[in-house]
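Some structures are shown below for you to check.
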Structure P
Amino acid sequence: MSKPNGNTAQNGRDKKQFAGSLSLIMGATGVVFGDIGTSPIYALKETLHTSGGRVDDIYGVVSLFFWTLTLVVSVKYLGFVMRADNKGEGGILALLSLMPRKIRGPKTAKHQAILILILVGTALLFGDGVLTPAISVLSATEGLALLNKDLAQVAVPLTVVILAALFLVQSRGTHAIGNIFGPVMLWWFGLIAGLGIYRFLAEPSVIKALSPIYAIEYIGHNGLKTFAILASVILCVTGAEALYADMGHFGVNPIRWAWMFLVGPALIMCYLGQAALVASDPDSAKNPFFGLAPNQPMLIVLIVSAMLATVIASQALITGVFSLSRQAVQLGLFPRLTIRHTSAEHEGQIYVPIVNWLVGISSIALVIGFKSSSALASAYVLAIAGTMAITTFAFHIVAREVWEWPLRKILPLTVTFLIVDISFLIGTSSHILDGGWVPIVLGALVFAVMKIWRAGNRALNRRMRDSTRTWQDIYQGIETGEIATVPGIAIFMASPAEMVPAALISHVTVMHSLPEEVIVVTVKSDTQPISSTPALCDHISDRLCRVTIYAGYMESVNLPSVLEREVLGEKEKIATYYLSERHFLASDTGSLGHRTEALFEILHRNSVAPTEFYGLPYDRVITIGTRIDL
């Protein structure tokens, strides 16, 4: 049998690599671009409601759309921000993890302000995750009114049913239905591009709107009213942050290719088609997207396709909120949450029950409360504008502090991006009373949780450092025989590593003994998404070993498996885990103050127990209670 020559083998590798790239592009099309891909349903409609439907308005608005997509998506995110990856992972918390320790653990007012700004951006992203399912699905069901005016009243209840079903199935995981995301969104982009071209061919002169001259003249003509118009124009880049946050799932290049050769052109043709339709039929400005359909059968196809696409867009944002929650837990910004893996093959596919229900209930409540996508748009835009501006600021810090880019290189980029971001932010701020308060309230609640949790843990660590028992006391007690030796292997959890665990102190104080082998384990958050740092073992004595395990911010740690694999071997199966159950007094004498400590107590009490969070065996866990005043 003859062996394949080198060229044949190389061709085989090339074909496999090409197939893999196409698979990633398809996956990116289905997940990453779901949100921005469904924005044509409502973006131009809402903008024309503000700007008016005259020909000059149409040309100016479409020009603003095109150049917003170009500057924000193509240049800012795909060209620059996505360079700031942490081992391939992106998102605002990845930017935080890249920053110097002096910012992540601030000691000066300046660094504290920077950290707070990043946390505000993170909080706004949670608000985005609540608003996206509501506005996306509702905007699709509103298309039913074009089939029959009586169906207009069905939009809200149908949206509630769809959202309820979507959040109910989250616990089953998305790996089964995830395979259809790519093909459905591929069909979606082909459909909106085709209908856009169909309408564009009837009024091809609208191609002139792609010239920046129309955008510049439109801004100059409208003056301060431009900010009000920009508050709706920003809807065309909803989901731009998702390109960055989801880059770890598919890689930078597949996302760029999908945008350049499929998503970007499809969106532009769809907007041009809507513009051509409104230019020839001003009445269609009421809902130009569904007006693209030339007849009722095609309208039915478009409505059904829009519902499927918006469900996929919602699923992508829900999954993103789950991932963001896990990152926040691992970085010490959130209390421990129950995190369930829904796929044995894909580590990133997780389900966070409490987050799912909070987001689901909030989304449905917003649909019932606001009743239309137009009303929800006022609430939606502020979260988008705020997150985009904070991402620009965080990128500037990483470029200067970490990459050490000179000011002459980074400053022009930062100024350009901030001019765009702040213009949108000024415009959207006018919608605070109309619904813009929603992301502010949602963000404030999330920010408060992060702030209280960090403050409480810092106070707890200070309190532990002031403990009456030190490691030196423990060593001396063991050597002098004051602390007796009993059979067994004990594993104590310690945070931070240099402190004597409260459970160990209580064991020594009450029992005056320790097992013959003591392992003190600390789980530290790593700045990498998946930690490559091996467990560190520090053998203090023949009986005492301190173990430090590093967990990336995208990881969930199964402590028994790690200890068995890297430290104890088969002995882990007979070890006993000792945990401390802390109760806080919430008095006025502590450093936190009564109210903050009481809130921290609530968060601490409702966080997931270490037994569940670290996968400890329930039949080998002993919990010892301690009372602390912070």
Structure Q
Amino acid sequence: MADELADIKAFVKAIPPFDRLPEDRVSQLVKLIEICYIRRGQLLPPADVLEPRLYILRKGSLSYLQLEQDQDDELLGKFTEGEICALYCQGPIGDDVKVVADEDCLIYSMSYQAFKKNLQGFPQISEFFSASSEQRLQQEVSQLSDEAKISAQLMDTTIEALYQGPAATIAHDVTITQAAQRMTELNFSSLLVTDNDVLVGIITDKDIRKRCVAQGVSPSEKVDAICTRDLLSIETDKNAFDALILMNTKGIHHLPVMHNGQLVGMITSTDLMNKEGQNAVHLTGAIRKAENVEALVEVSNLIPKLQQRMAKRGTTANHVGKHITAITNGITSRLIELAEAQYGPAPMAYAWVVAGSQARHEQMCHTDQDNGIILAQEPNEEQAKWFELMAKFVCDGLASCGYIYCPGYIMATNPQWRVSQDKWLQYFNSWVTKPTPQALLESSVFFDLSFVYGDISLLQQIRAQFLVKTKANTVLQSHLSRNALSLRPPLGFFRDFVLVSKGENKDTLDLKHSGIAPIIELARIYSLSLGIDAVNTLERLQKAAGSSMLTQASAKSLIDAFEFLGALRLRHQARQINSGDSVDNFLPPKDISKLEREHLKDAFKVIKNLQDARQKDFR
């Protein structure tokens, strides 16, 4: 008898979340266990059991089925050896579902009331069984969020908490000499220039050197003669990472801070450097100084190490994605500048745009390229040749930096994606008004376009027009939904997850296509259907929450699933970087704990539930 109890205890102790309990508490739980046998085809619980009970499958397998009229029952899930069935903790589960034995089963069961009483003082363990998949996932993500707070410096730091104020200003009609004296008195490298208290420009040490001394301009001239006008600015309610991306994209080091249209202060790249230390700010600074592709390659080689370090610090995948994307955008912008230095100034206004994970600010280290160019007008032969050369220089430079060429040729080197704004508008109009499944399968990546360099208004005008057409477009929703639902999470699994069946990634879980991509697709559908001007997946879900398409609770569950899957992928890639391997999205199940497997199943269930709801809607 003692040997049998020891065997049961060892078995239970290895099952999450019981593995978190001390030895004496597991011993008490084992005393509550009753053993029952169920023959193949019989239902759980046995007919004579009415009280709420918890079941642990020792041998055999059980199917959890949704009963359907006039068609085969739908498989909702499987319980296999070592798994817990908590469906009956609150009593009967309804007449439309059932749990049936696939084979003869040996099952441990215990009264749920006695179980809860025994676990007083361990609320997280007992609540694990009474909570839904969504609730368990939320608890896990909340814990991950707590761990990440110490590393979310730029993301969680508002401009209001960081900027220097009040702003140091000088009137536009004072002399350059007076401005230099004022900067020396304050020990500042810049002053904001005002006209009747209205911000009109900025003067810096660099302006005095390059535009005054080097050009032979008299210091007695007015500041107006050399100051930089048409300033970008940032509002106090933005975060420091927004400032980093803006400074990096535009190659600036000073950013006026506004509050309700009024100038209140200044933020500099030095402020961000002091806040973030040697992370993305340091690398973007090195990018700005790079004089050739080789120097950019050196910076790019540091990205995996940055990602690994951030993962080790517990940084969320969302924050890591934004850091990596900021660096990639910086490398892209610098390559464009180097191309312009080599081939001369651009013959017309243009916008370099990106798609995919870079556009969504969800990029991990060294993914493939997805980019294009929006031209202000149809180019002549000479202009077209300039953009062809520039595109080749930039895409080849990105490839040298580790960003592989797009297998689908979605790159600016492809003449199809290097066209005028009018042509881009024709593309989007065709995709929206004639959304065939195949066309959308090939083009849906462009619904995530984001700006990197040039004239941003060229993209903004396109986005404004196509969002008007996608909003409430039920035909488009239907076709997007059909394509999105082709990516299904591996539920209906038997004994474990459905794994990649062949090839070099055999017996692994495809985190990207099985979990992350379906959420990205759902978020895209919500945003386009509701006319939401956001590209980042989490921002799309947050803005869609509480709408006619997505409840607040469902949005929260999808966000939790996305963040948990992102955390798994981030840790997986950190292990690969540490081992000197190339990063990928194929996770061997042996690399995660039993509890992480349970949370992964919860995440897949959340995705499946929202996909099922989408399927019913578009039908």
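Taking percent of Cα pairs over 35 Å apart as the criterion, the top structure among P, Q is Q, with the largest value. The value 6, 26, 33, 24, 9, 2, 0 for P(r) over Cα pairs in 10 Å bins from 0, in percent, for residues 27-290 alone was derived from one model only; which of P, Q is it? Corresponding structure: P. With relative contact order in percent (Cα under 8 Å, 6 or more apart) computed per structure, which member of P, Q shows the largest figure? The maximum falls on structure P. Tell me which structure, out of P, Q, gives -14000 once helix-only ellipticity at 222 nm (-39500 (n - 2.57) for each DSSP H run of 4 or more, over all residues; to 500) is calculated. Corresponding structure: Q.
Throughout, read-outs are computed from the coordinates displayed, never taken from laboratory work. All values reported here derive from a predicted model rather than from experimental measurement.
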